[in-house]
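These are the structures in question, set out in turn.
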Structure P
Amino acid sequence: MSTLATVPALQPARLEETLRRFAALSEPGPGVSRLAYTRLERQAHDLFASLLADLGIASYTDAAGNTIGELAPDAEPRPGAIGTGSHLDSVPHGGAYDGTVGVVAALAVAAAASAGPRPRHRPWRFVAFAAEEGARFGQACNGSRIVAGLTGAADLRQLTDRTGTTMAAAMTECGLAPERVETARWDPRDWRAFVELHVEQGTVLEHRRVPVGVVDTVSGSTRLRVCLTGVASHTGGTPMDNRRDALAAAAECVLDCERLAVAATDVNTRITVGALTVEPGAITIIPGRVVFTVDVRETDYGRQRAAAHAVGQRCRTVAARRGVDVEVEELADTPPVSLSREVAAVAHAAATALGLPAEVLASGASHDTQQISRLMPAGIVFVPSRGGLSHSPGEFSTADQVAAGAAVLLETMYRLDATA
């Protein structure tokens, strides 16, 4: 893998050790639990800032909780920064690689660039985005949505977690300033491009034995909350033909969601029920209320909206037949995004120059770069995920795979830095 393999900052052991340091910042239990806008997420951002400071790079935290450091150019300056980074929050009991790989790679790039002999004509910025995961508040990519101007202070007062805590309140508790998030917006005129390194969260690269993926499209996501309300009653006293069982209705709805996705004409249609709560939740009580979430993913926005509409229709049909009430609420809706062809071509050329085969593919998962692409040319580089596992304690990419991805990221940034 060319001479970049000898760069100290890109050594697999060094990257692995940094990944371990971030993984240690977690709630107890299997995997990594570091939810959005919590004490642990802020500690991870503090570690990121500290590691940048060790390289002589100052950083700051904006009102949204994003942490940003900048390395000044060391050659004839050109306008527009080159950026890289990812997120540090996780889902409950997730993995140590989702998001964190991109932040650790950004640190490696910062170290290599600050010590390397190649000239840099533009500012290089290193970003740890806040609250990328939608696990807590239902909406993903909050830090990047804020800098892109897609989420404002009023939205933060509407988004809530399961306890009823608003995102704004959680941010305030973390010492952030939700009422001033408009100050965190990025000016597109101040940027040249952004590139994110991420684990694939799928099996394409592993199955094809390709070390690097270059993403051309990021799937959109429509997220729904479905509430079914029946009648809670005694399990022994209520005849089977006289029940309004909310859980039985929910079970049928869940299977209908799966059937819709399986029957879809496009292989990129994914429909998932990821969380379900049952009330009252006792063995001798017929469930009176069930709430579940639905995540609809697609690379085509028309198909995405049609699938989400079909989910709502199926749930209403089931509810009517079973005599239960239903409410379908849309939590979030993000269209698919086609990423910059220019950045993708540069990343592909960078991988080739390093002797690394690269595969062009779509991302089924949402990423911060999906939001940033609204402001500037942006791209994503993937490294393989073992077994395709992600959002799981079993999530894993080898240190060598991460190092290869970081090398491609560094070479991509140098090439973008040099282009007009």
Structure Q
Amino acid sequence: MKQIKNITILHLNPNNQIKAQLESNYKASYPEAIFEIYDLSEYDIKNCIGCWNCWVKTPGRCVHKDKLSECYFAIINSDICVFSHEVKNGFLSGNSKTCMDRLIPLFHPHIKIVNNEMMHYERYASMPQMHYAYSLAPNEKELAQREINCLEGYFFRCNEHFRAKGMMHQLNADSIISSKDTMTRISPIIPEKMKNMSSPISSSSKIAIYNGSPRSTASNTTLLVEQFKKGLLIEGILEEQIEVHNLSQISKHEEIASKFYDVDYHMFIMPLYVHSMPGIVKHFIDAVESKTSDNKNNISPKVGFFVQSGFKEGYQSFYCRAALETICIHNDWIYSGCGIKGGMEGLRLTPEKANAKIYSAFNELGSYFAKNGYLPSDILDELIKPVHLTKSLKLAFTLLPNKLIQLYWDSQMKKNKVIEQSYAQPYKK
């Protein structure tokens, strides 16, 4: 067994008792280790902006210069890296999720098949053990078992893709409640069957559509938002009934959140980011939670979601779907379904005619949502395909030259004259 010499702890929970307890436990377990401790709990970590510079312009290096960027070197060169996360609304807080998003530079953009799934190539030959401690934010109610399952499934998924060993610990201010190995497979929570809850959008109702892409308007998500809105308009929903918000505009979150309970229907459309919602989406949801006192009439808004990703298989977004449904349950929102579509990485770059099928499907989603107030399972069942990689896709990865499979990312690196540094390891000793 490898000797544990260096341990890095990243505190994202501001609770001082949690910090002290976690440090004490690890120092007792590894008395010979050297510790590097970073307190990120008082900082607003800069959100990943989806620029992909860390893949195609400065390989392996994040564009941001902030408190987290100072931690990359310690993370990679430690034997154990501990992320002490804060839990809000039944999932990681916005700051905690943003921290996970910002680990993207540690991956390489190239794709290969591992355990019958698409995964990114490793940038570093070996990763530290990735440990996750999680505990509730102040004033949060006790975690439900579903929320625990959702969090632990997410941590398993992260380590599965990092090909990293690790542990996860549930904490309170007094003790470690439970500890589990992240190597044990945790399947994503299967969504509950939606009940027949038809509730058409009336002429007096409002619907808010949230663009959850960190890239804002220059994104694949923007195209899907436009097509969903088009479906609403086809059914006679008026422009003045529809609000479209770009969640990349963090400074507007508080203002938008303050009006959340004045709107009857909500639709979040987002890319998959490090196996769940982007940090900006969770930041906004946390802002909404802080406005629950504004919900004087105890309204339960109807909330739907759509998650798109570059991975071909729909299964990649199952852990994200579980988190989104769990958040609805936590907040007493009416869950109106969650659509999933893989293989979307080239949407912006392909002609509109080539995108006609997916655009038509989103028109139908918007139209159905206008007439019923939730997403139709038959269309979602088609969009999610393939759930797992088909034999033909796996065969293509086996037979096609690697240069052809990785063509898009390599062309970007060649354009920026960094192809020779493609596998750079800027944070390795």
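Just so it is clear, none of the values below were taken in a lab; they were calculated from the coordinates. If you're wondering where the values come from, they're calculated on a predicted model, not measured in any experiment. Cβ atoms are built from the backbone, for glycine too; each structure is taken alone.
Between structures P, Q, where is mean count of other Cβ atoms within 10 Å over residues 30-37 highest?
Largest calculated value belongs to P.
Given that relative contact order in percent (Cα under 8 Å, 6 or more apart), derived from a single structure, equals 19, which label among P, Q identifies that structure?
Structure of origin is Q.
Comparing structures P, Q by mean count of other Cβ atoms within 10 Å over residues 62-69, which one has the largest value?
Largest calculated value belongs to P.
Ranked by FRET efficiency 1/(1 + (r/R0)^6) of positions 70 and 310 (r between Cβ atoms, R0 = 30 Å, to 0.05), which of P, Q sits at the highest value?
The structure with the largest value is Q.
If you work out distance in nm of label points 7 Å out along Cα→Cβ at positions 126 and 158 for P, Q, which one comes out largest?
P
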